[in-house]
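Values in this text are rule-based calculations from the coordinates and carry no lab data. Quick caveat, the model's predicted, so the values are computed rather than measured. Cβ atoms are built from the backbone, for glycine too; each structure is taken alone.
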Structure 1
Amino acid sequence: MSIQNGIFPLSAPLIAVFGASGHTGRFVVAELLRRGFRPIPIGRDATRLAASGFQDRGMECRTANVEDPASLDRALAGVAAVINCAGPFSDTAEPLVAAALRARVHYLDVTAEQASALATFERFAAPARDAKIVVVPAMGFYGGLGDLLATAAMGDWASADEIRIGIALDSWHPTSGTRLTGQRNTAARLVIADGKLAPLGNPPMTSSWTFPEPFGVQDVTELPFTETVAIGRHLRVSHLHTYLNLAPLRDLRDSNTPPPVAADETGRSAQIFLVDVMVRNGMDVRRAIARGQDIYAFTAPLVVEAVQRILDGSAEGVGVLAPGEMFDAPSFLRTLDPEYLDSKESQATKVEVSA
């Protein structure tokens, strides 16, 4: 079911989107509408919210500021869940999770900031369990996707010796939020070594990775994101390392690289990605591969599928949980829209998992 022309069924759940007028937030609002939810766009700037055209499409917009708890309480009144798309998450996650706890509504964010995700797990685990709500940090391209792929590849193994995640992007035109987060996020990056979180080596490891087509052999550098924190919460693995190819980093580090430009009617850019996850146990290796278009747009079906599963009762547990911990990973990955995710096998599968 989708919602058109501003006509919302009375039964449509209200889902707040904090940072709705931002680049990723707009994709999330569109995906909620496509799936029959009633988005409540929330922003810190009423003028920017008005310019986004949400009200013209029949949506109720609300303003709130993370420095004003009362405004957050008003913004979350009556909603079933809140999706936080406003980075840097080191600024927004803690006050918004606290507001979700007061309102007893589910909270999800799309942070790639390890320190933010780790703080959410550490500070809110017990309060979220007591409130019987679900809190899911890092339910985006960076973090959630890698966790779900690793969980699917792990399968019935109780533990693994090593998980290696390779991410290839043909380009990276960063949003203003990505640039601001990069400037602010100075926390030491973490890997998993000997079963525990440990600082990334300095300098980070460089290597080459043979990706499936269309990328092939790529020079990569070790660059962990929030998948490290998420996977470390529920999978027993001795070593975990994440690598990113160098081409997008050159774009990211060039101040002249422009922001994303829409290449189709959905607003997606032409950027393509491939995530290649290898799980090793002794000499046995299992592999999961996902490919698609536009990492920012792809975050929308990921986080909205998570909301849908939480609300329909198919997610397991309450408290602060990692994506792979609470969802059936193969089932979750199979439901992602082929518009965003593709595979060599079939449009029905969309993700390759092999032993």
Structure 2
Amino acid sequence: MTLTSATAQKGDIGVYVDAIGTVVPTYTSSITSQVNGIVTAVHFTEGQLIRKGDPLIEIDARPYQATLMQAQGTLQRDEGVLAQAQMDLARYQAAWAKNAIQKQLLDDQEKLVEQDQGTVKNDQGTVQYDQIQVDFCHIVAPITGRVGLRLVDPGNVVQANGTTVLAVITQIQPITIVFTVAEDSLGQITPRLQKRAKLTVEAYDRSDQHKIAAGTLLTLDNQIDTTTGTVKARASFPNKDSALFPNQFVNTRLLVNTLMGVALIPTAAVQHNGQAAFVYVLSDNKAHLRPITVGVTNGNTAQVQGVNPGDVLATSSFDKLQDGTAVAISGKPAHASPSGSNAP
């Protein structure tokens, strides 16, 4: 009987935890107006990549500039009053040193200076507040990221602390993926995190066939969801090619460990009889049934116990095989991937 075969290899294989997740921006900023006024300019284009501090929207600042000027004038006047009171205080102090005036006059002038100082400080606060109102009219990007569709146009009237969003910015470099893992997997993950190990997370598309990006696990949530028996995890991705998009659905693979120097065989060679697993080892032109214990499976590669590296295993015609069946191998034996399919 002719069949195909594969040779067991000694190599490394990754231990993965598979999960589903959602791409979540590191920061999302919804811009609203802090002042009332008319929009005079929109400086960004839809979908533009912007940096922190770049101008976004201009609101008519003339009413606030007028108020600021009034406050500055009041401050300037009161600073002059304070300066005059301080000059008088200096004269009274000199006169008191010569016993030329009563102590009451000196005390009254000292308190008058303190009152004027308080007035100036109040004026300074008013000027600072009015300056902030003017600054609020020039809206700039609080973060670096991509701005969404334009939500406001020149000529629109906006309200202070209103619910109207003027622009939405999402940081996409880096970006994160939030996914859930079963609580049974915590025993594999938390010991590695406690040792500050950098655990690799791979993101795959909806079909789980195409690898989109690779990142690093940041942390686990601080509690388990009792309704699902899962815990949330967050991983960070550089996303330099912008392949990950906010709110995108992805499949994730968390590499929690790597088994070194183990026996690897193709999963096609593994057969089952109830709960027991076995393979057919080919030697002396015969098939020999051998029980095995299957450990980690990664793609088309399985880590097993009971097989030695170099053993040739049957990978086809199992319906005709029995222990001791005479066989002929078709072609050269295939080899198991040393690191397993999809392993980094």
Computing mean count of other Cβ atoms within 10 Å over residues 35-42 gives 17.0 for which of 1, 2? 2
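Here relative contact order in percent (Cα under 8 Å, 6 or more apart) was calculated and came to 19; which of the structures 1, 2 was it taken from?
Only structure 1 yields this read-out.
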Candidates 1, 2; Cα extents along the principal axes in Å computed = 129, 54, 37; producing structure is 2
When helix-only ellipticity at 222 nm (-39500 (n - 2.57) for each DSSP H run of 4 or more, over all residues; to 500) is calculated, the result is -10000; to which of the structures 1, 2 does this value belong? 1
Have a look at 1, 2 and say which one yields 16.2 for mean count of other Cβ atoms within 10 Å over residues 131-138, as calculated. 2
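A value of 2.9 was derived for distance in nm of label points 7 Å out along Cα→Cβ at positions 43 and 147; which structure in 1, 2 was it taken from?
On the way: 1: 2.9; 2: 0.8.
Of the options listed, only 1 reproduces it.
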